[in-house]
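The structures considered in this document are given below.
Taken together, the values in this text are just the output of simple stated rules run on the coordinates, not laboratory data. Please read these numbers as outputs of a predicted model, since none were measured by experiment. Cβ atoms are built from the backbone, for glycine too; each structure is taken alone.
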Structure I
Amino acid sequence: MKRSGYSVPTNIVEGNARRSSKEKIHFIDIALASLEELHYQTFLSKDLRYVNEEQAKDIFSHIGRTGYLLQRLRSSLK
C-alpha cells in the first residue's frame, strides 16, 4: 500500500516535468493505475481485518477525491 500510495504523487510530479501534454497524460494514467492498486489493496486490507470499516471508508473517500481530481487534470491537458 505504501508503494502504491507513494507512486501516485511521484508520477504526477514526473509527468509535470515533461514538456508535451501527451507525456503528461501518460504519467497521470500511471498515477491513476497506482490509485486503482491502492483501491484494491484497501479492499484486501479490510477483508483481512488490517483496517476496520470506518478506516476503509475514509481511505476510499480520499481515493475517490484524488481520482476525480486526476481525471479533471487529465481532461484539461487534452
Structure II
Amino acid sequence: MTCGVYVVLYADDILLLSPAVCELQNVLHLCEPELDALALTIKVKKSCCLRIGARNNVVCQPLHFLSGTCLPFG
C-alpha cells in the first residue's frame, strides 16, 4: 500500500495525485491495464503532469505509459 496516492474520477476525467514523481509513475502503470480493460484510453494530447510545492521548478523526466509514450510535465 502506498500512502498519499489518490485517484480521483469525475465523468470521463481522471486525476492522479502522488507525493513523489516515482510513485506517480507507478500509479500510472497500475491504472493503464484497468482503463484498458474498460476500453478507456488516456488522451496524451489532452493530458499533462504538474508539480506543486517547493520543488515545482525542478526539471523531471516525463512519465511514460507502458506503451512507451511520454506524458510531459506542463
Structure III
Amino acid sequence: MIPPEAQLSVAATDLIKKLICDADKRLGPKEIKEHPFFEGYDWENIRNQPAPYVPPVSSPTSNENFDPFEEEEPFFPD
C-alpha cells in the first residue's frame, strides 16, 4: 500500500504497483514505455535530452551525494 501522504498521481501509483508485483504480472519494457505515467515522453530522443537533475560533484571520485555508512568487511580485505 502506498501511503496517501506520498501524494502520488493515479498514474504514478498504478505504475509502481505494476512494477512491484509478482514477476508473471510485472510490466515489461514495452508496457512501461506505453504506461500513462510516461504519456508524451519522447523515448526515441531520450539520449539527446539533458538529465532532469545533475548532482553537484567536487571531483571525479566525489562521494558527497551518498549517505554515510559504517564500512565493514569485505570493503577492506587484508
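When helix-only ellipticity at 222 nm (-39500 (n - 2.57) for each DSSP H run of 4 or more, over all residues; to 500) is computed for each of I, II, III, the one that comes out at -30000 is I.
Where does the value 31 come from, among I, II, III, when relative contact order in percent (Cα under 8 Å, 6 or more apart) is the thing being computed? Source structure: I. Match the computed value -0.38, -0.83 of log10 I(q)/I(0) by the Debye sum over Cα atoms at q = 0.13, 0.19 Å⁻¹ to one of the structures I, II, III, and report its label. Traced to structure II. Of the structures labelled I, II, III, one was used to calculate mean count of other Cβ atoms within 10 Å over residues 26-33, giving 17.6. Name it. This value belongs to structure I.
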